[in-house]
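Computed from the coordinates by the stated procedures, all read-outs in this text should not be read as laboratory data. Bear in mind that the values here come from a model prediction, so they are computed numbers and not experimental data.
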Structure 1
C-alpha cells in the first residue's frame, strides 16, 4: 500500500526553462535539413508538372491536381501531425512520415496514369510530408522562447535553400534519367531524414508537456470520449476565426506561382532549365526574407500583425503585375520580390498564431489552421489551370492570385478588436 500510495502521489519531473540555444541550434539544423528536402521537393513541383503534361498528355488543370493534393494533404493533416507530436514525440512522428513520403515517391514512379499519380505522388507524399514538416516546426517551440522568431527564420530558410537547389537538380536528373527514376531518387533523399530526426531529443519544457501537470479532475474530463484531433474550443476565439478566414482566402493564390510559373515562362519562350531557376530565385528571396523578417519581428517595438499585412499587400501587387513581364529579367524580378515577402508569410504564420491563441495552445492552433487552409490551397492551382485551359492565358489566373492576399490583409485589420 505504501508503494502504491507513493506511486499515485509521485509528482512529475519539474519543467525546465526554454534553453533558447545550446542543443536547440542542432535541432534547428535538423529541422533545416528536413525542410530543405521535403519542402524543396514540393516547392519545385513545377518541374515535375511540366513532365506530367508531356508524360500523360493531360490538361493543365488535371496535372495541377497532383501538386495541389500534396500540399493540401500536408496542411489538412496538421492536427494529426501536432497530436502525434504530443502523443509519440516529434522524432517518431518524423520517422513514420519519412516512410510514407518515400513510399509515395516510389509508387508514383510506376504510376500508369495521372489518377494513380494523384494517389501516390500526391496523396501519400503529402501525408508523409505533413508528418515530417510539422515536427520540424513544433520542436522549435520546446527549445526556444525569446529567440523563437529567429529560430523559425533559420529553420524555415531550409525550404528556401532547398527550393533553390532542388529545382536545377531535379531538372538535370530528369534530363539524365527521366522523371520516373527522378522520383525514385527523391524517395532515397527523403528516407535520409530518418537519421536527421535522431537529433529531435525530447525536452521537458512547458510547450508540449504541460499536460503532465493537469489535476486528476482535468485529466479525467480530458479522457472522456474518443481521442480528438481538433480542439473545438479554438473556434470560440473570434480573433482566431478571422485569422483562419484571412489565411484561407490567401491560400487560393499562394501555391499558384509554385505550380504555374515555370509553365508561364516556357510559354513566353524561355528555356526550360532557365525557367526552373525562377523557383530558385524565388527561394533565395524567401530565404533572405525569412532571416530579415525574423530579426525584425523579434524587436519589441514592431507590430508583427502589421508587418504581416504589409507583406501580403506586396505579394498581391507582385502577382498582379507578373503577367506583364515577358522577359526573363522581368520574371526573375517578380520571383525575387514575391519570394522575399512570401518569406514573411512562412515565418510568422506559427508565431502570430501563438500570439492569438496563446503559447500553450500554439501547437493545436497551428495544426487546426493548416487543416482549414488545406482546402483553398488544394483548389488554387487547379482553378488557375482551368482558367488557362479556358482562356489560353495566365493573365486572369495571376490577377486572382494577386487579389486574394490584398483582401486577406484588409480582413486582418479586425483581429486586434476581437
Structure 2
C-alpha cells in the first residue's frame, strides 16, 4: 500500500502546477481505483515497488530537464536519478533501467534536445549505477556462487526477453489486456489520451512527456517475449493521469459522453450480473453472499447517480465520474468483509489447514496435490514438501500410501465419488480411501 500511495502522491504533486484541484482529485481517485493498480495495492509483489521507483526517477528527470537552476539540478537530481533507477532494478528487474532510459531518450529526441543527454546520462549517473550494481552482484556471488549470479543476470532477464520459458505471449498481448487491466476507467482514459495525442494535440510539455513514457513502455514490453498484465503497471499512472488531464477539454463532445454512459451502464448492470453468476453458475457460487449483494447494489446505485449528476441541469461529467469512483470504493470496502467466507476459492490457505488437520487425525506423513494449479508453494502452509501429481498421472495417486490427497472437487466423480472432505472448490481424500475405492472398482 505504501508504494502505491507514494506513487499517487508523486503524480499528484507533479501535475499540480498544470491543472486545477478538481482534476487532480479525479486523477488520483481514478488511479487508486483502476483495476490492476488497485489489485497490486493488496498483493505482495515487487511490481508496485518498481513502479514507484520508476515514477520517482522520471519525475526527477523531468524536474532536472525543466529546471532553470542548473546548480540545483546537478546537485540533487544528479544523485537521486541513478539511485531511483538502481532501486527499481533491484526491486524487480531490468525494466527498472530500460523504461527510464528509453523514455528519456525518446523525449529528448522529439523535443530536439538530444544533445543534452550527457547531462542526465553522464558519468555521474553511470558511475553510481555501476558502483551499486557491482556491490549487488558481488554480494550475490558471495552468497550463491556463479550459478546463482548467472541465473539472476542472464537466465531471468535475457532468456525471458528473447524466448520466454514462462508467460510467453504474442506481440499484441498488451493491446488487448490494457483494456481490462485499468477497468473500469479504460473506456474513458485511453480514448482521451489517444485523441489528445493524434487529433487535439498536447497542451503542455508535461502531457507530451507522459505520452512518451506510456508509449515507450508499451512498445518495449510488447517486444519482450515474456508478458503478464502486471508488467505494464509502470505505465498505468501516466495513461490515467494523461486521460484525466484531458477530461475537461473534451467533456463536451458527444463521443466522451457516450463512453461515460457506457461506463455508467456497466456499473448499473453489476447487481443483475452478480445475481445471475451467484445463483446459476456453479463455478461462481461463492458470490452468493449477503455482503456481496449489498456491495453490488451500491455499485449499481452509483451508476444511476452518476448519470443523474452528469446530465441534470448544472451537472458535469466530472461530478458523475466522482459518483462512480465513490460507489466503487464503497463496493470494494463492503465486499472486502466477505473475503473470509470466499477464501477457499481464491487461495490455498483454508485447504491446507484442513489437509493438515486430516493428516494429524489419520497419521498421514505425505501431502499430495493432484491436478492443482501451481501447488508448489503449498509447502509454506504445510511446512513440508508436497508431492505434485499431474491430472494425466491419475494412476500414481492410487499407489501412494499414508498420504492426504488434495484435488479439485470436480475430479471426485472421475474417481468414483470416493469419500472426501470438500473445502470450497477443492476436495481432500485419504490415500487409504482411494485404495479401497480402487479395489471395489
Structure 3
C-alpha cells in the first residue's frame, strides 16, 4: 500500500487534522485525450485538506499515487499546465501586461540584471524582460516544451526539470520570480531554500500564489484541486518566507488576484514567529469552508429542480469539475456547459459529462449557474447580455 503523508509538510508535526473532505473527486487534467484516458488512473480520489495545529499550514496529504498522477500531468505536452502560451494569443498578451504592471509597481520600475524564473514554460516573460534590458535570463520548467527563440535567433536558457540546486547551479541572481508554482510543490519550504541559495545577498524574490483567504471566506467551489498541494492566505505565506530567511518588502492581496509578495534575501531567519492568532483564524476559516461549500451545492440543487426537464446550464468549464464530482445527480440529468473561450467550444473535458458550448447557445437553457469565483460579476454580465431571458443563479 502507498504511504500516505499525514504529517505537516511544512514543519514536520504530526498534529494535523482533516478539516476538509469530499469523496470521489475527479483529478482535473483539462481536455480529454487518449493519453490522459490511458495514463491518468485512478481518475477519482478523495479530496482532503489537512490543517497543522502546530504551524497553521494547509495542504493535501500526499502519497505515491498522487505523485505519479502529477508527474504524468506535468510532463505531458497535452496538459493544461504544460501548454505554452504564444505571444500572439490574447491570453499571453494579457498575462504579460498583468505581470509587468505588478513588476513595475513592486520594483519601482527598476530592471534587475540577472533574472531566474521558476516555472517559466517556454520563457515568454523572460524574453520580454530581456527585451526590456535584463542582461541575463534563466528559466526552469518541468513541462515538455521548446524554449523560446528571441528576435536574434538565440534560444533562451530554459533548463528542463523540477527546481533543484543541480539545475540552477548559480548563486548570484539579483531577481527571482515564480508565478503560481509554489502551491504545486510538495516540499514548499525546501523549494524556497533552493531559491534563497540561488540569490545574491539583497536579491529580490517575487512570488504569486492563489489567494485563498477570499476562497475560504466565501466558499469557492473551485478552490480544491489535486494539483494544488498547498493553500495560502497572505499571513501564512509571509510567515513561511520569513522562516526561510526573507524579509517581506511589499504585499498585494485582492479578491480577484493572486497574492503577490516581494521579499528580500537577508541573513536572518525568523524561526520564532508568533503565529497563534493567525493559526486560529485559518483553522476557523477551513472549518467553515466545508459548510459554505454545502450551501453552494444546495443552490445548484434548487436550480436543478427549477430547470425541470430542461438542461441545467453551467458557465465556466474549469470551475465545474468539483461540482460534477460532488453532485453526481447531475450525471442523471441533461446539463450544458458554456465558456467564453472559443478554444474550448465543442471539446470534451475530463469529468464533465457534455462538450463545452458557445454562449451563443444560452437560449437552449432556462437556468444557468455562474461558476467562476473570481470572475463572477463579469460572467453574470456576459450571460445577461447574451440571453436576457435566462435565470442566472449566482454562487457568490
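1, 2, 3: which one has helix-only ellipticity at 222 nm (-39500 (n - 2.57) for each DSSP H run of 4 or more, over all residues; to 500), as calculated, at -20000? Source structure: 2.
A value of 83, 66, 33 for Cα extents along the principal axes in Å, calculated from one of 1, 2, 3, originates in structure 2.
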